[in-house]
Structure I
Amino acid sequence: MSGRDNYARAIGFKTPAYLPILIGCEFSAFYEQDQAKFERIRQLQSRIPDDVRMLGPSPKPVVEPSTEGGVTRWVDHWGTGWENDGHGAKTEMYPLEAGYHLIANHAFPDPYAEGLFAAAEETLAQRKGRYMLGSVWFTLFERLWMLRGFNNMLVDPYVETENWAALRDRVLEYNLAMIDQWIERNADGVYFSDDWGSQQGLLMEPDDWRTYYKPSYEAMFQRVRDGGAHVWMHLCGNVTAIIPDLIDIGLNVLNPVQPQAMDVRALSREFGGKVCFFGGADVQGTLIYGTPDDVKREADELVELFGCFNGGYIASTSHSIMPETPLDNVIALYEAFLAHN
């Protein structure tokens, strides 16, 4: 069975031949720099089938990255300013923050720009039975607040409704064009991202989300499903209130599943067999503060909770593994998930 087929079976609840495992692990980020343990992790990683390629476009920034005083700054293809001081990238400038009147002279990106998919096409040419996952990252809410600023975007639907809707639809139009191009290139799935949750709940009332945002996601999801591909989405935080909506409009894979934000047992009970869960191993708690046995117990429970529907689970973490995580716990996580294959 090809990796592509195995992922399709897991996502479609059709009994995969083995548990899909997708875990990111950046050695240079760890505080503990033990080369022997890194080698053990590499050995374990080599046992995970090379089944997936995550693809993204390669847009040209408006301002190329430059570094001064240890801080790298650039302006992305939407006109948003970024900085990275060595602890991760964060936004620092929002091109439409001062008002919607700026739209008239703002240079929006071209979804058909020359070379935008050149790197992705090189990877697609080496498919070899792998599952190809295209991306439309910073999909809608995140792209909007990166243009207007976060606080503005929380209130704009209520106080700037007409202007906000026009900007939303402009971003949606761009995204639909990107989706079409992934489908034309025979991507197996399209991966979206919008962090809608805090640790406690949704960032706006669920009914307001349904009014202002759900129709746009429905249009995007439908375009993917009509093209014969799967819908993946990354939503940080507690998004329990809108999971039924997301399933209703076509979500196939939900990431990252944060156990300190959502009840994993309730998720399995209410939505198991309806959506494939991707993630769940607790990077905030168990992986940092637990023992290797704690990590293994949690990994086993996740497989039992989400993978018991003739599939329905992609083994991974609840987010990026934190630098302070003991390497023994990282080893335990790989060993636990691999034990199910």
Structure II
Amino acid sequence: MDIVLIRLLFVALLAGVCYFLHPFGLAGGVSAVGGAAAAGAVIVFELRVRALSLRRLIGAVAGSVLGIFGAALFCLVLRSAQLPGATSAVLQIFVLLLMTYVGLLVGANKGDLLNPAALGTIFSGEKPLRRTAKVLDTSVIIDGRIADIAEAGFIDGMMVVPEFVLRELQIVADSTDGSKRQRGRRGLDMLQRMQSNTNIQVQIVPDDFPSIREVDLKLLELAKKWEAKVVTNDFNLNKVAHLHHVEVLNINDLANALKPVVLPGEKMNVLILKEGKEYNQGVGYLDDGTMVVVDHARRMIGKPVEISVTSVLQTASGKMIFGKLEENGKTGDQPRPVEMTH
């Protein structure tokens, strides 16, 4: 609220100065409007500059200075040329604006290549704070495991949730589809749970990228801006993030790393839930969601069986266990909890 008052005061002061001094010989009312418009342009410029990272800001300043220096050298050549006074003045102003503009844009664009920390500790305050931040996407919030991981202290830094992710969560929570509505409300509950925990830092940021429509690409741009990592369990977002050179923490990768190792020949009990893709196969699942494919188990659908592991297939999207029925294994009519025996 204070900064809004300061901006309004700035607009009023500049409009008042122009009203009383009549710049360019303009009338008082026209001068005041022009002054207010100029103040508004300055405020818009200030908002854009505040959104820049420190690297881009340093790059923009350095590019502008180099552009002005180059324009000054070029103007020395123009002054020595035999040109009319008005033509020479216009060319000098044009060259100055052109070089400054090009230097500003190129410097800001290449600013990410700079290393401000090498200039001294004065520039290192912003970097560590943002680099420890974690940008959460919609899927990982709905999944909910991030709350357990953060509460256990296995993930540090600030949890950054952009407002466009909140909007997507709200759209899902307001869906007419019951399943989607439940998932959206679960995501909002998970956020509220993390915010209520004093040991977890959750920050809702208004950063947005109106020129980008896809939420996933917005997340990647925000992660680049903050120099942060993206936390997700979306397989496709994981792949795209690597193409954009953005670090990713995939909850599914963590879950796969923590799964118990299953060796061929090991016995386990599993409930057959459905038939497999191949002939006479049955499919079941472990408690952690791992798929178990059992040969010759189609007739055992709905029953718990004892199997012997034949092989384990690890893929980027998860782990699959293949097994066969134990000939002397016992089966029952009532399902029992899935367990692994060693």
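Every number in this text was worked out from the coordinates using simple rules, so none of it is lab data. Computed from a predicted model, the values in this text were never measured in an experiment. Cβ atoms are built from the backbone, for glycine too; each structure is taken alone.
Matching task: 10 is the computed value of relative contact order in percent (Cα under 8 Å, 6 or more apart). Pick the structure from I, II. Derived from II, not from the others. Using percent of Cα pairs over 32 Å apart as the calculated read-out, with 57 as its value, let me know the right label among I, II. Only one of I, II returns 57 for percent of Cα pairs over 32 Å apart, namely II. Comparing distance in nm of label points 7 Å out along Cα→Cβ at positions 8 and 320 across I, II, which is largest? Of structures I, II, the maximum of distance in nm of label points 7 Å out along Cα→Cβ at positions 8 and 320 occurs in II. Distance in nm of label points 7 Å out along Cα→Cβ at positions 56 and 184 was computed and gave 3.1; which structure, I, II, did it come from? That value comes from structure II. Look at FRET efficiency 1/(1 + (r/R0)^6) of positions 216 and 272 (r between Cβ atoms, R0 = 25 Å, to 0.05) for each of I, II: the largest one is in I. Out of I, II, which structure matches 13, 26, 27, 23, 9, 2 when P(r) over Cα pairs in 10 Å bins from 0, in percent, for residues 16-103 alone is calculated? Of the options listed, only I reproduces it.
Figure out for me which of the structures I, II the number -16500 belongs to, where helix-only ellipticity at 222 nm (-39500 (n - 2.57) for each DSSP H run of 4 or more, over all residues; to 500) was derived from the coordinates. Answer by label: II. Computing FRET efficiency 1/(1 + (r/R0)^6) of positions 64 and 264 (r between Cβ atoms, R0 = 41 Å, to 0.05) across structures I, II gives 0.45 for structure I.
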